[in-house]
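Just so it is clear, none of the values below were taken in a lab; they were calculated from the coordinates. Since this is a predicted model, take the numbers as computed values, not measurements. Cβ atoms are built from the backbone, for glycine too; each structure is taken alone.
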Structure P
Amino acid sequence: MLTHTALRAHLLAARLAGPVATAREESLRSYRLFAARDPRVMIGIDPERVWNQRDVIDLMADRCGVSADPRHTSGQDVIDPERTLTALDAFAERLAAAVRRSAPVLLGTGHPHRLLGFYAALADALSAAGCTVLTPAHGHCVDITTRFGLRTYNLAYVRGVALVRDPGASRHGCETGAHTHSPLPVRTVLGAAADVGGPLPELVVGDHGWVCGAGQLGFEAIGLGDTDDPALFVGQAEGTVSVVVPLDDAVRSDYYRPLTRYVLNRACLSQ
């Protein structure tokens, strides 16, 4: 079993925590845009209270370990590995709770090139433990506004994990899916499930808009968040999102494998 100490060392060595690749300038820009309620960074969350930029900085310092000094405006951001480990334990507990009640679960990612393997391993373990891994709306179209204008994507499932693809993407090649922060895919999936009478998920697992969009609609949601993703942590602070694990969400996909083993062990889901 991977120990707390060994995983902490891995987090630092792989730069999943500690000094991470996300630039401080990028994070501060996200905090500023969130305070202005820019939909590009709200990703499905509709906060109950007013959050100014200083409020967001303070929250991210508390939840992630980034600098609380607004005068710190350059360099790389920092994530406290102890906060990551604590959140991973809470994440695992939510998975274990879902298994105890044989809950239907939905998994989705906006980072398929990096995180598909992590979520797919969870989907396999949850299914083997008796949870139904939901796959509604497969093949449905989703129109998402991007910096290139309005683009239409197709919803797809790979190893039980929802993602979106460009319509012309090969289903059998190396392409896994498109990067997106949008909450529209999860809204489409949940709407389609409701239209046919369910089942609806009792737990949604993912990142970006998959977590925020589901949480805002009242579904229990847990996931991963980087230092430039304040919406997830605001959602957690306000009770819309159950658990957010602070880490760099864009490192090499194989670097997440030790996290997978740790979470499955903690949740008693190791196969």
Structure Q
Amino acid sequence: MSTTTLGPLVDTHAHIYLTDQPLVGDASHRPERAFTTEDYLRTLDDHGVLFGVIAAPSFLGSYNDYTLDALTRHRRLRATAIVEPDIDLHSLKAMDAAGIVGIRFSLRGYSGLPDLTTPSYQRLLRRVADLGWHVHLYAEGDRIAALAPQLLKSGVNLVIDHFGNPNPADGENAPGFQAALNGIQTGRCWVKISGPYRSPGCDHGALAATLLRQAGTERLLFGSDWPFVGHEDEITFQNTLDWFDSFVPDAAARDEIGRTAARLYRFA
């Protein structure tokens, strides 16, 4: 490890991908630069972060091969996967053994909502719950608000990205943020203090303070969002650490958030 200072115990949100992988037809991003497993691990080492979690990028759809290879080679990594709703139990169990800990609905910029009432989704969500996984949700705030209660009712654990994707006009009343607060009360929902640049103009410090008051450190997670898809040359990993220090100024609370992540992502 090439740093003399320690960062957060776990970075719960990063992406790895190459430039020649198969993309979904309506991909919201078409990468022109590769960000490899080795690039990410080097970044973690440079900033004193021990563990990392790969979030399945929307533009790869259910192509999880590169992530699964990374998990096989590096036990300091965990990941979420995007899967088809009719995936079989054997495949899910193989993913579980490799280090997948949840499925991701990455919907921002894509039309429509998954119909969670269909038999395929009902079966998938039951299997996610039985495996002890979670659903990792990223969407516009109103769609988070629509999906979060359905997901929690199904019995799965839920992780909501990027403060619930708030907008500055609504602030704490933003529907995704309110859905996050409501979800926390169930004891089966976690919220990522991550990606403030994806909701510019919001007072993320105030949002973090509200989350800390209502959730404590048991339902909050730090995520870098490396390599900052679409903003690769504007944001640095150090920026994300500085934001985390600003949003959660108490070092002991930051440490507790790290331990929360270690438990949720099965590092502990």
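Work out which structure the value 14.0 belongs to, where mean count of other Cβ atoms within 10 Å over residues 28-35 was derived from one of P, Q. List each step's numbers first, then the result.
Values: P: 20.6; Q: 14.0.
This figure was derived from Q.
Highest-scoring entry among P, Q, by relative contact order in percent (Cα under 8 Å, 6 or more apart), is P. Here the criterion is distance in nm of label points 7 Å out along Cα→Cβ at positions 100 and 220, and among P, Q the highest value is seen for Q. A value of 13.4 was derived for mean count of other Cβ atoms within 10 Å over residues 116-123; which structure in P, Q was it taken from? For mean count of other Cβ atoms within 10 Å over residues 116-123, the value 13.4 is produced by structure Q.
Assuming 0.45 is FRET efficiency 1/(1 + (r/R0)^6) of positions 68 and 188 (r between Cβ atoms, R0 = 25 Å, to 0.05) as calculated from a single structure, say which of P, Q it is. Present the calculation step by step, with values, prior to reporting the outcome.
Working: P: 0.10; Q: 0.45.
The structure behind it is Q.
Quick check on the output: 2.9 is distance in nm of label points 7 Å out along Cα→Cβ at positions 60 and 92, derived from one of P, Q. Which one produced it? The correct label is P.
For the read-out mean count of other Cβ atoms within 10 Å over residues 140-147, a value of 20.0 was computed from one structure; give its label from P, Q.
Numbers: P: 13.4; Q: 20.0.
Going through each structure in turn, the value belongs to Q.
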